[in-house]
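As structure tokens, here come the structures.
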Structure 1
Amino acid sequence: MLVDDAGRPVGALPKDQAHHADTPLHLAFSVYVFDGAGRFLATRRALTKRTWPGVWTNSCCGHPGPGEDAAAAARRRLRQELGLEVGRLDPVLPSFSYRAVAADGVVENELCPVFFARLDGDRTPAVAADPAEVAEWRWVSWPAFRTVALTAPWALSPWTAQQVRQLQP
């Protein structure tokens, strides 16, 4: 969904037509999943991803479909990409936006609400990662991941490095 600077819908384009060297502002979302022990699920983007392939990032991100709100899209993509059903889904940076240019010149230009997702129960469920989206994943300590974002932001996706600087779990 294309949006104006105030986040109001102004149109739609298929994902493959929206991302290019002059990408219009559009709606996306990012999710940070935490288990019952407070660990964070970091994922590494699949090597076949068009932008930032093989880069470590947040748990899940994506784009809402036409008429779909960001929270519903986040739950849908968590199921599709990671096989996870989450309990709580809390907006933590509802108006986060960023612009970043990938090595191939493709621009990310997104209004990207950020959510914390909390898994129910004490047990950490099995992750069933879709290999087209996720090359690998790890449950990590949030303070350690935050340290990477603060000291080596180049090691993470640009949106994750920017978001983590603003987040407290």
Structure 2
Amino acid sequence: MADPFTALVFTLLSRNTSSGNTRRAYRGLRAAFSVTPRALAAHVLDRHGGDLAWVREMAPAEVRRRLLAMPGIGPKAADVLLAHVHGQRRAFVVDTRMAHIARRLGLVGAGASYGEMQRCLTAFFPWEHIPPERQDHLALLFWLLVRHTCTARRPRCDDCPLDDICVHRP
């Protein structure tokens, strides 16, 4: 992989995933359109004049709909951008770890869709009792809990503040 741009794309795709998943994601991206800086920016330039201010200005549901219509943008990628702009309460990002804890806590079943997991995880939090300026912090703390305590291979249930509601506690 001599092309520096391709290496950069691979690096971005490889964050928090296996090399096999990275290769699959890259092949999917390449199948959708040419993986060049010009091609990746063309949609934003052609359809939006290079201006993404609408991401902040429009209702999150409409922004999500428009993002999902862009080539190569799936639910998680759309939600990462939405969460960054509008907060986790409006677009709770479901990654592999969040899906794992949603199942472990019994919030969803094994075959749950991304949308179902997102709805259940969002409903899990008492957002109305958390000041808006602290909501993203809470989501980050939850992610850290999942990352370091409720791990897939060796969960540290004795250290988990949710152990009394976990359906999979040994």
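None of the figures in this text is laboratory data; all of them are computed from the coordinates on show. As the structure is a prediction and not an experimental result, all values here were calculated from the model. Cβ atoms are built from the backbone, for glycine too; each structure is taken alone.
Figure out for me which of the structures 1, 2 the number 16.1 belongs to, where Kirkwood radius over Cα pairs in Å was derived from the coordinates. Going label by label, the one that fits is 1.
Among the shown structures 1, 2, from which was the value 0.7 of distance in nm of label points 7 Å out along Cα→Cβ at positions 39 and 71 calculated?
Numbers: 1: 2.8; 2: 0.7.
Value 0.7 for distance in nm of label points 7 Å out along Cα→Cβ at positions 39 and 71 corresponds to 2 out of 1, 2.
Once mean count of other Cβ atoms within 10 Å over residues 111-118 is evaluated on every structure in 1, 2, the highest one turns out to be 1. Computing helix-only ellipticity at 222 nm (-39500 (n - 2.57) for each DSSP H run of 4 or more, over all residues; to 500) across structures 1, 2 gives -5000 for structure 1.
Taking relative contact order in percent (Cα under 8 Å, 6 or more apart) as the criterion, the largest value within structures 1, 2 is that of 1.
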